[in-house]
Structure I
Amino acid sequence: MENRQEVEFQIGEDLYGVSIEELQTRILVLETEISRLQDELIKKKSERSAADSLFKK
């Protein structure tokens, strides 16, 4: 089972009232999500490359 954290904020929202701790949490959440997305992108590119190689023969 995946460990998912519920964090409620919107990209581009006003940050005036957001605490330092909340900003740090948001950064961590976003960095984790960016890493997850990059890993998936690498995986999909590899799968596409394998499929392209298979069907080009």
Structure II
Amino acid sequence: MGKSTNFSGQPILNQLLMFLDKGQIRKISKSHGGDRYVKKFTTYVSARPTTYFLYD
């Protein structure tokens, strides 16, 4: 059996997450004070599971 050419090799969720620009998210978060009191779970980190839940 040969390899299928119908898939790009990445799951759909990873393809969606590639569109999230980390710099842009940080810039918007900084302008609104979103990560002011945050140490670990930043806006960018929380955007990834949020994207998953929206997709699911």
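Any read-out appearing in this document is the output of simple, stated calculations on the displayed coordinates, not a laboratory observation. Just so it is clear, the structure is predicted and the values come from calculations on it, not from any experiment. Cβ atoms are built from the backbone, for glycine too; each structure is taken alone.
Summary of computed values
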item: For -15500 (helix-only ellipticity at 222 nm (-39500 (n - 2.57) for each DSSP H run of 4 or more, over all residues; to 500), calculated) the corresponding structure among I, II; result: II
item: Computed 0.10 for FRET efficiency 1/(1 + (r/R0)^6) of positions 23 and 47 (r between Cβ atoms, R0 = 25 Å, to 0.05) - originating structure among I, II; result: I
item: If Rg/Rh (Cα atoms, Kirkwood Rh) is computed and equals 1.17, the structure in I, II; result: II
